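Peer 1: What follows are several structures.
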Structure 1
Amino acid sequence: MPYRTKNDILVAFNVLAEKKGFERITVQMIADEAGISRATFYRYFKDKYDVMNFNYTKFIEEYLFAGKVQTLEDFFFIMATTGTEYFRNKMTLFSSTGPNSFHHYIYESSYGALRKILFMRGKRELTEREKMQYQFLCHGITYYYEEWLLGHYPNISPRDAAIAISELFPPEFQGNLWQIS
């Protein structure tokens with residue numbers, strides 16, 4: 001039941017984001033749409049930004065860490081296809097600004113996912129150079145994705161986009177992500 005309630009809140013938030021835009025949504029509106037009390041909302045999320053960010057967290061966990069992909073190319077292909085279907089009608093999320101913005105969260109989640117992959121493959125510490133490189137890539141991924149959703153690359157297929165982006169990553173991210181080298 002708890003997962004269902006959390007998912008119901010997410011669905012309610014997404015419906016409201018599509019209808020009203022992110023900035024106009026309140027916690028009370030989300031609770032009303034989900035058919036729950038504000039107190040129940042706060043058992044699962046701290047605010048509307050937390051729900052907004054859960055969209056991306058859920059997507060990463062469902063595809064990247066649930067064994068549905070083997071390579072970064074596979075993941076970026078899913079982002080360019082399934083992710084596009086999921087996020088395109090939620091473009092108002094990108095209008096959020098500041099440290100709670102969706103952009104910032106995508107960056108933080110992407111960087112965290114890369115660190116988790118490296119950790120799972122036995123790399124415990126990053127050099128300062130590696131940290132800079134991975135942070136740069138993750139910032140780029142965030143802006144690329146918004147541009148992709150806005151349709152700014154009409155002549156690039158999802159597969160070609162996935163290949164191009166995955167080729168930017170260092171050797172430790174090439175090939176099967178879950179195979180320990």
Structure 2
Amino acid sequence: MRDGPLRRAVKAVARWNTLANLAAHRALRRLRGERPYRLGGACQGCARCCEAPSIQVGRLTWYMPTLRRLFLGWQRVVNGFELVTRERPRVFVFRCTHFDPETRRCDSYDARPAMCRDYPRLLLWQATPELFEGCGFRAVHPDAARLRAALEARGLPEDKLAAARRRMFLDE
């Protein structure tokens with residue numbers, strides 16, 4: 001289902017709004033001294049992030065039927081996301097009508113929503129970011145070089161050192 005000009009325009013306005021909100025939110029978090037993980041690697045085009053997009057929503061959207069219907073209607077009409085299931089804690093899982101599972105491509109890639117453009121950057125603010133298995137991207141601790149040097153100075157066996165580096169997100 002390719003997007004027409006009206007849907008593309010609505011998506012562009014929504015995308016700009018979302019990206020502006022994300023930038024402001026991230027700037028405030030940085031002012032408070034929070035530091036996200038860095039993003040390492042590159043997209044390998046596996047499209048696992050497109051197979052079942054999911055969105056965690058606030059309590060009002062989750063528990064208030066009117067807000068939930070508005071949210072799900074927006075996702076269906078504007079983004080082309082069809083609800084598949086609801087999971088706890090407050091997560092909606094969708095099927096994207098723009099994703100072709102055979103070619104593993106998006107038919108409206110240039111007009112994709114901000115959440116699709118932002119993957120996996122949003123995950124970098126979590127305590128332990130979990131990216132999809134096989135994703136070419138990886139989270140890298142903001143102090144990876146210093147922590148890696150401290151670990152190596154401890155004289156750990158190579159297998160233990162490699163495991164610690166992986167668990168602590170120290171591999172560039």
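Peer 1: Once mean count of other Cβ atoms within 10 Å over residues 104-111 is calculated for every structure in 1, 2, which label goes with the largest value?
Peer 2: Values: 1: 19.8; 2: 14.6.
Top value of mean count of other Cβ atoms within 10 Å over residues 104-111 goes to structure 1.
Peer 1: Tell me which structure, out of 1, 2, gives 14.1 once mean count of other Cβ atoms within 10 Å over residues 8-15 is calculated.
Peer 2: Numbers: 1: 19.4; 2: 14.1.
The read-out was computed on structure 2.
Peer 1: Oh, and also: Which structure, out of 1, 2, was FRET efficiency 1/(1 + (r/R0)^6) of positions 32 and 128 (r between Cβ atoms, R0 = 30 Å, to 0.05) derived from, given a value of 0.90? If you can, show how the numbers build up before the last one.
Peer 2: On the way: 1: 0.05; 2: 0.90.
Of the structures listed, the value fits 2.
Peer 1: Taking 34, 19, 16 as the value of semi-axes √(5λ) of the Cα gyration tensor in Å derived from one of the structures shown (1, 2), identify that structure. Mind showing how you got there, number by number?
Peer 2: Working: 1: 30, 19, 15; 2: 34, 19, 16.
Going through each structure in turn, the value belongs to 2.
Peer 1: Where is distance in nm of label points 7 Å out along Cα→Cβ at positions 96 and 112 largest, in which of 1, 2? Let's see the in-between values first.
Peer 2: Values: 1: 1.3; 2: 0.4.
Structure 1 comes out on top.
Peer 1: Supply the structure label, taken from 1, 2, corresponding to distance in nm of label points 7 Å out along Cα→Cβ at positions 88 and 136 with the calculated value 3.2.
Peer 2: Details: 1: 3.2; 2: 3.8.
The value was obtained from structure 1.
Peer 1: Now for a separate question. Given a value of 19, 14, 9 for semi-axes √(5λ) of the Cα gyration tensor in Å, for residues 16-63 alone, calculated from one of 1, 2, which structure does it belong to? Don't skip to the end; give the middle numbers.
Peer 2: Values: 1: 19, 14, 9; 2: 23, 21, 11.
Checking each candidate, the match is 1.
Peer 1: Taking 0.3 as the value of distance in nm of label points 7 Å out along Cα→Cβ at positions 40 and 144 derived from one of the structures shown (1, 2), identify that structure.
Peer 2: Details: 1: 4.1; 2: 0.3.
Traced to structure 2.
Peer 1: Let me ask you something else. 1, 2: which one has helix-only ellipticity at 222 nm (-39500 (n - 2.57) for each DSSP H run of 4 or more, over all residues; to 500), as calculated, at -20000?
Peer 2: Numbers: 1: -20000; 2: -12000.
It was calculated from structure 1.
Quick note: the coordinates plus some simple rules give every number you see, no bench work behind them. Everything quoted here is computed from the prediction, not taken from an experiment. Cβ atoms are built from the backbone, for glycine too; each structure is taken alone.
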